[in-house]
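Next up: some structures, all given as structure tokens.
What follows is calculated from the coordinates using simple rules that are stated; it is not laboratory data. Keep in mind the model is a prediction, meaning the values are calculated, not measured. Cβ atoms are built from the backbone, for glycine too; each structure is taken alone.
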Structure P
Amino acid sequence: MREIELKLLLTEEAEKRLRRKLAEESGEASEIKAISLHAIYLDTVDRALAAHGLALRLRKEGRRWVQTVKMGSGLSGGLSTPLESNNPAPGGKLCIGAIPDVALRERVLDAADPADLAPVFETDIRRTLRLMHTPDGGVVEVALDVGEIRAGARAVTIREAELELKSGEPPALYALAKALFEEGPVRFSRRTKAARGHALAEGRSALSQTPEPVMAKAVALTPEMTAETAAAAVLRCCLDQISGNLAAAALNDAPEGPHQLRVGLRRLRTAATVFAPVLGGEALDAIAAQAQALASAVGGVRDLDVLTDERIGPMAAADPRLAPLAEALSERRDAARVAARGTLASREASALLFDLGAFVEGRGWLRRSDFGQTAALAQPVTQLAAAALDKRWRKAAALGERIETLEGEARHDLRKALKKLRYATEFFASLYPAKRIKPFVTRLKALQDDFGALQDLAMAEEVLFAEDAPGAASPAAQRAAGLALGRWEGKADADWRSAQAHWAALAAQRRFWR
């Protein structure tokens, strides 16, 4: 049996809010139940089951013991879709031969000798349950788990929600989550209890209280995939990066959180244009608009991080005359971060995550009577990739061919076109031999670095010369701004010459998709 579960980590306040919502009177929900769960997870000394993607546990549910084996229980964007097999385990005794799913039983036996299996860690949880009905006829089991994982003398607290789809389609799961978790920031779980337990047993961190920034994962596509399957894989990767960094930006001071969140949102918008020929429509347009609005709301924090930590800060460390400006920028950045965190905890930010999840898992792009779309979705991904990369290249080349004459907004347009070309290249990279892609990407990245430096200067001029510029009331800070920009502008000509040279090298490079 395959489960479909959405898992979210909760703060104490989020736990209280969920309890209140579960306790609300509703004719469309079952009575609330509470149950104590004590589970023992087993594996070999060298973690053979975990290495094969398997988790095996004995769990006491009230007065009865149940044996469970799961396979493929990794999480992406909070969603878990493992294969699961359960059977009674009288007295809490392990019996691999009793696993009813023959395929899972054989996988366990192939991975480990039952005689070598032993307890690795335990969980003790107080679970609050309620079955809830969704407007479209779906049924979702909402479980609120509070307790701990223990491995020897080490322990870590569990506080999470699991929404399991019992009947209906995946959009019902996300619709209910959207109603239950209007207040954020939403923090999807990135590791199962089993993964956290193994980490704890091995002396590693089981769960960071301050989520770390998440880099974009490589998208694993194969030439045999259809355009639809590939599009769903790309969008899942976008959701995973966005959701992870929304939590990181909201709960962690690391500058990389807002940066990777903005990257994830840009990648999502690029994916919306790349796959528009097969997925395009009102639903995708609405999601892209949500992403753009969120990126605009948090983008200022990233700009101030760059100015404060990467540009003005190092200058001020070497020249005390720039210290007043560095201090003013730091104060402005701190205020912007507080404002951004309010945005990241908003209903709109949470809605983007749930709407995107529902769109991907519920195939929200389908137009049932559009037979042309059916054919487009079924086309080989290689066909769509070549057309998409050609389109992205033509847009960049139309500007790049006259790069010597570009100024102002046209330079900015070329920078954006190159960024979209880079993201599209990353989406489809696994379809092509690495030796063909690497030279192209190397030259593209060098060109992007040039434009990034030029964009940073343009951004700095906009921030530091605005009427409400940081330190606008301080003559010392204003003198420092002029001094810093003067030094920076001296490098801009060299960056522009480098960009022209790097464009020439990129234009001469073979297009790997042809």
Structure Q
Amino acid sequence: MNPSTQTLSVAAILKESADRTPDAIAIVVGDEQISYADLWRQTREYAGALRSRGVKRGDAVAMLVPNVADFPRLYYAILSLGAVVVPVHALLKADEIEYVLRDSGATILVCAAPLLGEGEWGGALAGVPVFSVLAPGPIEGVPQLEVLARDAVPIDGYVPCAPGDPATILYTSGTTGRPKGAIGSHLALVEQTHTLLLNTFDLGSSDTILGCLPLFHTFGQTCALNTALRTGAKVVLLPKFSGESALRALIDSECTIMMGVPTMYIALLEAAKNTDERPRLRYAVSGGASLPLAVIERFRQEFGVEIYEGYGLTETSPVASFNHVGREPRAGSIGQAIWGVDLEIAKADVDDHIELLPTDELGEIVIRGHNLMTGYLGRPEDTAAAVVDGWFRTGDLGTKDADGYLWIVDRKKDMITRNGYNVYPREVEEVLSGHPDVASVAVFGVAHDTHGQEVMACVVLTGGADTATDALLEFAKEKLAAYKYPRRIEIVESLPLGPSGKVLKRELVATYERQESDARM
């Protein structure tokens, strides 16, 4: 068959489930429950409104919407038209929103009313028309998509696309310069969903998933939303995460599966100190960053379930490896490659080609498979640097054992070099996380005149703890070689987090290097 005659759409995920199980509940937000049939009808109405405003196949449509029912309505409406979804991080400021709109070539921005302060300004800077959802009433100069949807003719069904056509443009976190738009194809997203359901997760139509992961991020979109709706499960959306609200939602909604990033599990453990109630979870999933072994053990003790760790990136749709449910998880490992995807270890200091390393040797994790992005939008040089010999270079250092389990050591860019010795922050974080009074920790390197870099840690204590920094230093010195333990530990109220819940180490580095510089002046 000629590839140009093949069709596929991520929108089929919702449409087919609505056909099979129309009365089943798809989305829960607070007291609101939306069936699959109603969600698909509302999606087609939103698509009709967008079509009436000129949105067509191939157009990029930006959406700045938190975890509410309007996210799936709009997400699948855009995809139903054959257009491309450009999710905007909910914490971005106007200048950053302008950049995403201009870089993606977005034709319109649909913005939740509570976010219009930055969203409308960003749209104006980019010269992109802005439409609202969630507005309690008319807003001057900003058409309401809900009103347009009531007057528009709903679409009948989704527009068929070629498997390789773009479905999403997801922007990386921009830790090394301006964010880049990773293009996800319909094939990569649909195949990821099927692989997770068939060979990775244990997830069925009777499950209820807590949707606390931000849906504008690839983890929430693929693992919580697309995968759950593909199998006809229920997704309980949490518009704003806190440990207390998440624990309450897990209990009240009788959630069976929790998906989150490490900071969410740490917050849940803190919240659990205030109540004896526990949810009826079957298991939990963690990704986005390394989960300390101490947190896995504490969660098992408090909630009675395993946390299965996985690994992936925006560029890999996102899951590339996982401690597959049904197999004994190996704590600290990111698991084995998912079906149809290869993960190997390559020489980290060779840039122009891929040179694979033997078992148990340390190097850069590289990935190839059906889950890869088609490239960075408008950045052929960046794409060529990231995808070499068909392998995506992750920038993460790790090893692979004889059983195919992968172990992350750290990010290449986060590695600290002290007196010529390499120090991996994750190893130090694992040690400090093992202290009973430590809730979370971030280890990073700051510039030092004598040592090149010095090892530093910022620690958040558990509720009620009053451990001094000297005690934490001694704890680390007992367990780490002399060149590894942090010479400075700061106890802080919280760690800076990005929109997806990752700790922003670059902000910590900038803050404390500036302090050191000021102190020397």
Structure R
Amino acid sequence: MIIPKRSSGLLLHITSLPSRFGIGDLGPEAYNFCDLLVEAGQRYWQILPLNPTEHEYGNSPYSSHSAFAGNPLLISPELLVKDGLLHDKDLETDKTFSENRVDYKAVVKYKVTLLKKSYHFFKSELPDTIWKDFTLFQKTHRSWLDDFARFAAYKIHFSHKSWVEWPDAIKFREKEAMQELDEDLDEQIEFEEYLQFLVYRQWQKLKDYANKKGITFLGDMPFYVSHDSADVWAHPKYFKLDRDGKPLAVSGVPPDYFSKTGQLWGTPVFDWEALEKHNFDWWLQRIEHNLQLFGLLRLDHFRAFSAYWEVPADEKTAINGKWVKSPGMEILKLIKEKHHPMPIIAEDLGEIDQPVRDLMHKFDLPGMLVLLFAFGDDISTNPYAPHNHTVNSIVYTGTHDNTTTRGWYEKVASKEDKHRLSEYSNHKLNANNVADVMMHLALGSVAQLAILPVQDVLRLGADAVMNIPSTSKGNWEWRLQKNQFGQQQIKHLYEMTALYGRCDPEKTSINNL
């Protein structure tokens, strides 16, 4: 079992942390949150993918132009000052950012200007220690960094057009043409590498700090990658593309109870035969890269490791797709050769068939149990209901794709759902106590790990939702305000956590009641 002891943690993405720069980052508030987790008796901090986000894809961390790069918006200006790469006066601005929501356009404009200033200072001063660290970073991450930095610089040069619209010589990666363009864009390419150096430098320091405090990061890896990405441009043979580089088939999920036409995600599907000829090298590199970043890794859309829904690229909906088997078994076997037990969690939500369950069982991978799905009319047999939980699982009140527990109670749950939860928990429910009731059920579960969204700890309503699937506006913006997760909430969370044996109970006041 990959969770060594009965534990709990909180779900909060880095962008949701407080900061005075319009978006959460890897700076002082991230370290402060680590301290608060320890104080609250937590052992895990779950976050969303750290990859770069783009405005045209709704700023989703699940739709990125790189499967390996980090998001420069997470770079802390305050830590740049501490490293001597900016001055305090550089952080002064007349711009006032919202404390409640991320305004991505405003943040990008401000941070890019600041980061360019830092880069020019870095180039002019060439601080010896940091320069050596930078060159070591370039060498260590060369397998993906060179192509990513080129891709990012080329995108700017070609007015942010998709790589399939670039001149053929660059689109098809002709060596001489790329070398000539690299010379013209030398500074922009190095700037992109510098940004990645800063992200990874700050992330590693935060991770080291958290680990020393007994906090493990639980990260997330999407299954698919965006078509307009460094990965597809650099490795077109690993995807089902036509001669012009456009997708022949795309991803999605079939029609179900929630959608008569299914969901058409539009990302290119993998050419597994080509990948197998190269021993799945890109996939293994990608997973190994993520396992270096996180103590535990959640594989999003895990069912695609068994079979995935493939849709012809010219279709307007997902109706006319088909199930295609994937070599998840072979990939997981190769991972297991290096990592045993594998520090991997399977995102197994939705319609899951027996082959997926068999795959999880073979590799002893824990799945996810979401309490918001537990209180329908099938509660006695519902796998999400606490009496049906298993030890090798991760229990959640809800995820980043759900509304908050209070939001569910106020706007989603039927009268019958509320009655069943009330009967099940033996509590008279209202909007003010429903999150607490649900957290008690999660922490009391036999599941080895319980994860609570911070919004539920704070008893927040639907306006604090992180993402509403199938919508493109207003997502990924919610932010925790400074001191909102305070001593009252920390004490309450610690006492609940200790009550259910998920932390060291020595400090709790429960024993003195």
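As an exercise: Cα extents along the principal axes in Å, for residues 13-188 alone, calculated from one structure in P, Q, R, equals 56, 37, 36. Which structure is it? Walk me through the numbers on the way to the answer.
Details: P: 49, 36, 31; Q: 46, 40, 31; R: 56, 37, 36.
Of the structures listed, the value fits R.
With distance in nm of label points 7 Å out along Cα→Cβ at positions 21 and 197 coming out at 1.7, pick the structure among P, Q, R it was computed from. Structure R accounts for this read-out. Starting from the value 1.4: which structure in P, Q, R was distance in nm of label points 7 Å out along Cα→Cβ at positions 61 and 453 calculated from? The structure behind it is R. Assuming -18000 is helix-only ellipticity at 222 nm (-39500 (n - 2.57) for each DSSP H run of 4 or more, over all residues; to 500) as calculated from a single structure, say which of P, Q, R it is. This value belongs to structure P.
Of the structures labelled P, Q, R, one was used to calculate P(r) over Cα pairs in 10 Å bins from 0, in percent, for residues 229-324 alone, giving 15, 49, 32, 4, 0. Name it.
Q
Computing distance in nm of label points 7 Å out along Cα→Cβ at positions 77 and 261 across structures P, Q, R gives 1.9 for structure P.
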